[in-house]
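Rule-based calculations on the coordinates, nothing more; no lab input. Since we're looking at a predicted model, the values are computed, not measured. Cβ atoms are built from the backbone, for glycine too; each structure is taken alone.
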Structure P
Amino acid sequence: MLIFKFGKKSKLINYLFWTALDSLQSVFMAFILGRFIAAATKVNMALFLQNSLIAIVGFLIFCGISLLQVNAETRYVAAANLEIKQIMIKELLTTAPQNKAISDNISFMTNDLKLLETNGIKAEMDMVTNVLTFVFALVASLTYDIWTTLAFFVGSLVPLLISNFTQGRISQRGKEWSQANASFTNRLKDVLTGKRTIRTYHAEATLGKKLLGLGGQLENSLRRMNLTIGVANSLAYTVAMLTAMTIPFGVGVYRIILGALTLASFVSVMQLSNSIANPLMAIVGANNQRQTITEIQQRVLTAKQNQFAKAKNQSTSGQSQTISEFSDLQLHNLAVTVDQRDLFKQLNLKISAGEKVLITAPSGFGKSTLLAVLQDELVPSAGDYTFNVQPMTQFSPASIEEQFAWISQQPFAFDDTIQFNLTLGRTFSDQQIQQALKNAGLPQFSTAEGLKYQVGENGQNLSGGELQRLEIARAQLYDRPIILADEATSSLDQTTAEQIHQLFIASQQTLIEVAHQVPEDQLKDYDQVIRLDQVTVHG
């Protein structure tokens, strides 16, 4: 169960303690009701007054217990949700971006995890509550009359059999809803991102129709899922009314007629029967809900297991090396396949520390993909990749990551300040920050006020050139041994582009630059020019 796998155990124990006490409320209710019936049948005013006082005090106590139980429950749910989010955030940040579309991950984090909470964690907590209520009620009822209690108990088990025939169907409906939700989120993201294009070309009707169609599919899948759950619950409820209420009620009346059971005891058993049959029905309903999140639950559990295994391997293997100083990297007969397409085969190259390397080719030859391989973001389909003459597997992922600075052809900025986008939360001196901004051609942001400037969502408050220079400034600030520059100056004017080019060339860092077109007079600045369309290296 999820509740035993996530969240702090101390909070779970606290929740279980107060839930157990709160579950005794049905037993107390049956006890009070039986005493009131006894007082009425015996016409005993003293017993009536005594029982009234016990009832008032008891229910006040249970009110306090209920408040503490709710507090414990909400605290545990928050802790469990936070741990699950922490696991999935770590998985999203450490998994290669090619594995899943951004919209799929957004849908998972916002919608699927919410469904995991309601139909998973909370459903399981409801099951625990109802199990405790059921057990306490059953034990208490047996003290009044064994045979009537057994009739209620056996009759209450019959509806549970129905859920065995519906669990697979409910699980499939839950999977269909999750897929429909991901499709709708993906299209919604496209529509919101391309709103300007849509309005420019008057495509509102077409895109709106597509979005509405996916919304209809989403609502239909949700309706089918809820309908399947509702049908299963209705069938179970109907059977329960017959086997768990009508027949046992008849058994109790029959025993009263025989004189084997008093009316007061029968009323107590009847009261407790609700806490026997109803919890079982609630357990069936909660279990049906759990079937809708099977795939979501498996993804979260797999992520947790993978992270645990990785941490265990890192702590026990002792084989991962750190890189004290970069000397060279080499590719031996490297092959990369993306979406069943071979981008290149048997690629061989060696890049030594301090070299300036240009990778060029027409579009579609895998220039950017090669940078992803070098940064260990993409696993080659064949061949070897060595770092300082050692296989990449000998080094920890963090050690490899610390060797690279990356400048993207599609610059990205967080919706935060200039300073945060430069430092990403790490501490640098004011002199380092100002020098990086100056080198990248952004001196206007080097003041205290400039560093606090908000770049806006997707960097909308900056021009394309400023965004690209911001990434260049970040690469300068972090001063990694190797710069991976993917069309790093494509959004810059000619003068600024030339200044940045000279900055890279004059640097002591190793430069691996991807460019579609490079002026002929700049080719001499590189130690190697790798033409991927020819798969040859020119020194």
Structure Q
Amino acid sequence: MTHLHDDPTAFAATALAGYCDVFRQFVRAVPDGVVRSTATPDGKVALVIGGGSGHYPAFAGYVGPGLADAAVAGDVFASPSTRAVRDICARAHRGGGILLGFGNYAGDVLNFGLAAERLRGEGIDVRVLAVSDDVASASAEEHERRRGVAGDLAVFKIAGAAAEAGRPLDEVERIARLANARTRSFGVAFGGCTLPGAKQPLFSVPEGRMAIGLGIHGEPGIDEVPIPSAAELAAILVDRLLSEAPAHGGKRVAAILNGLGSTKYEELFVLWSAVASRLAKAGLAVVAPEVGEFVTSLDMEGCSLTLTWLDDELETCWLAPCDSAVLRRGATIAAEPAAIRDEAEVAAKHYPEASAEGRAGGRCIAGVMAHLADILRDAEQELGRIDAQAGDGDHGQGMARGSAAAAAAAKEAAEAGAGASSVLAAAADAWADRAGGTSGAIWGVGLRSWSQSLGDDAPIDAGRLAAGALAALSGVTRLGGAKPGDKTLVDALEPFARTLEAEVSKGSALRAAWQAASDAATGAAKQTADLVPRLGRARPLAERSKGHPDAGAISLAMAARAVLDRLPDGPG
């Protein structure tokens, strides 16, 4: 049970403020996260990490010399927003580019990925790494689908050392990806965790039983067995990881025995004795092992074992000095207090120069976004009703909030003289930030991808719009992972984009092409009633969803029809 709090809704923010006060020698509080309180040299690669709160010391506890430069913090078990990631990256950047690191969860993939797109649009080189070490969450053949758990510490420690040594971004990314590819974790849980203010645990494990492979947010495990002895548990953990040893991994490993929140350190030390013995019998030499709490889950009872198979390069980085709240190693890294950056500079909005035609296109897009916001506001209750069939009923609210914010941002950008591309990009960012959730992030990805096919110095024409639609489809499927048939927005977006491109290619006028594409999206959205969801929160309620269309597909088709209202009749 999480007992100590005042306002449960402010738990994460209040905890972060207290942490920053205690560890001010390492971190300074900024909105939605922390940055180093010590100076870093110009040209250094910035390692920016993050995820939901509730996992302390992940992620703020990893910030300090030799480790991360900044951490973004979402609410308890929730991804930080795209805006939060972007803004903290802007604070941490020192000219050498950014490596963004986080655990491989859908919300984090979308929000960190969209933030990276924004930053690249601002001229900053950003690389993205989703840590994927949990062997229980997907097969070895689908390593990229695995969750990120306590392997975060190993990967970020190694990447942070490479960045601290002054290596360029290409090298820091390569080393981090190598560390991720050679890292494996496996965990067990004896009891569930309780969210602040909740009366019951988020999940439970039967008395005297142990869940094997259970995720740190309560995601289903792969088995449930009686709680074993320490030696028997060591065998379960070690043997599973050794069965997945990377090819040519060698005989030297970094090891992290991680407590999940309520398992006492003495228990972990007892377990470590058995783990160390079993690793030695397997012929492995353990390099600088770590035992303690590194990636927790509030008050969850349980533990996990992480192994990273080291080569000479990875071992050097694993052993390199670092100084943070969670991990201190080697000689203290000399550092001076960091200068406080001007918050107005971080938040300032700058738009590229635009031609008269580009500015006219920007004003057109702003008008379209205003009309779209009106349509989605009026449809809020209907979309919520559709979403409630197999979701939590908030889709209409999210679409109304996101489109309203997008319309306001587009208007502001257009009035500032921005061109079509910049106006649509501003709308995309505002939509993602205000709508929140997976849907908001997906709309942000789609609109921002679309914006990159438009120009700030050229008129909007059918060819650019069709290319943008395909770019939006590519961005959404690449970052969101959905494909046609998964019962998502993609089921309507894919026929829309393909039809629009085909019609424009054969010479149809813009309005006629858009009409055909809109009709294709509307028909496909209705047909999602015959599908069962294969992604997202609706997946556990798949059968309940049968017979009802997907709210995301319906709202996309609705948006396509709304845009049609504002298109000219002539050729385009």
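Starting from the value 3.6: which structure in P, Q was distance in nm of label points 7 Å out along Cα→Cβ at positions 362 and 498 calculated from?
Working through the options, I get structure Q.
Suppose you compute helix-only ellipticity at 222 nm (-39500 (n - 2.57) for each DSSP H run of 4 or more, over all residues; to 500) for every structure in P, Q: which one lands on -20500?
This value belongs to structure P.
In terms of Kirkwood radius over Cα pairs in Å, for residues 354-489 alone, which of structures P, Q is highest?
Comparing P, Q, the top value of Kirkwood radius over Cα pairs in Å, for residues 354-489 alone belongs to P.
So log10 I(q)/I(0) by the Debye sum over Cα atoms at q = 0.06, 0.09, 0.10 Å⁻¹, computed for just one structure, reads -0.32, -0.71, -0.87; which one of P, Q is that?
It was calculated from structure Q.
Can you say which of P, Q returns 3.3 when distance in nm of label points 7 Å out along Cα→Cβ at positions 106 and 338 is computed?
Matching structure: Q.
Mean count of other Cβ atoms within 10 Å over residues 58-65 computed as 27.9: which structure among P, Q?
Of the structures listed, the value fits Q.
Which one of P, Q has mean count of other Cβ atoms within 10 Å over residues 466-473, as calculated from the coordinates, equal to 25.0?
Label of the originating structure: P.
24.2, 81 is what came out when Rg and Dmax of the Cα atoms in Å, for residues 50-249 alone was calculated for one structure; which of P, Q is it?
P
Once relative contact order in percent (Cα under 8 Å, 6 or more apart) is calculated for every structure in P, Q, which label goes with the largest value?
That would be structure P.
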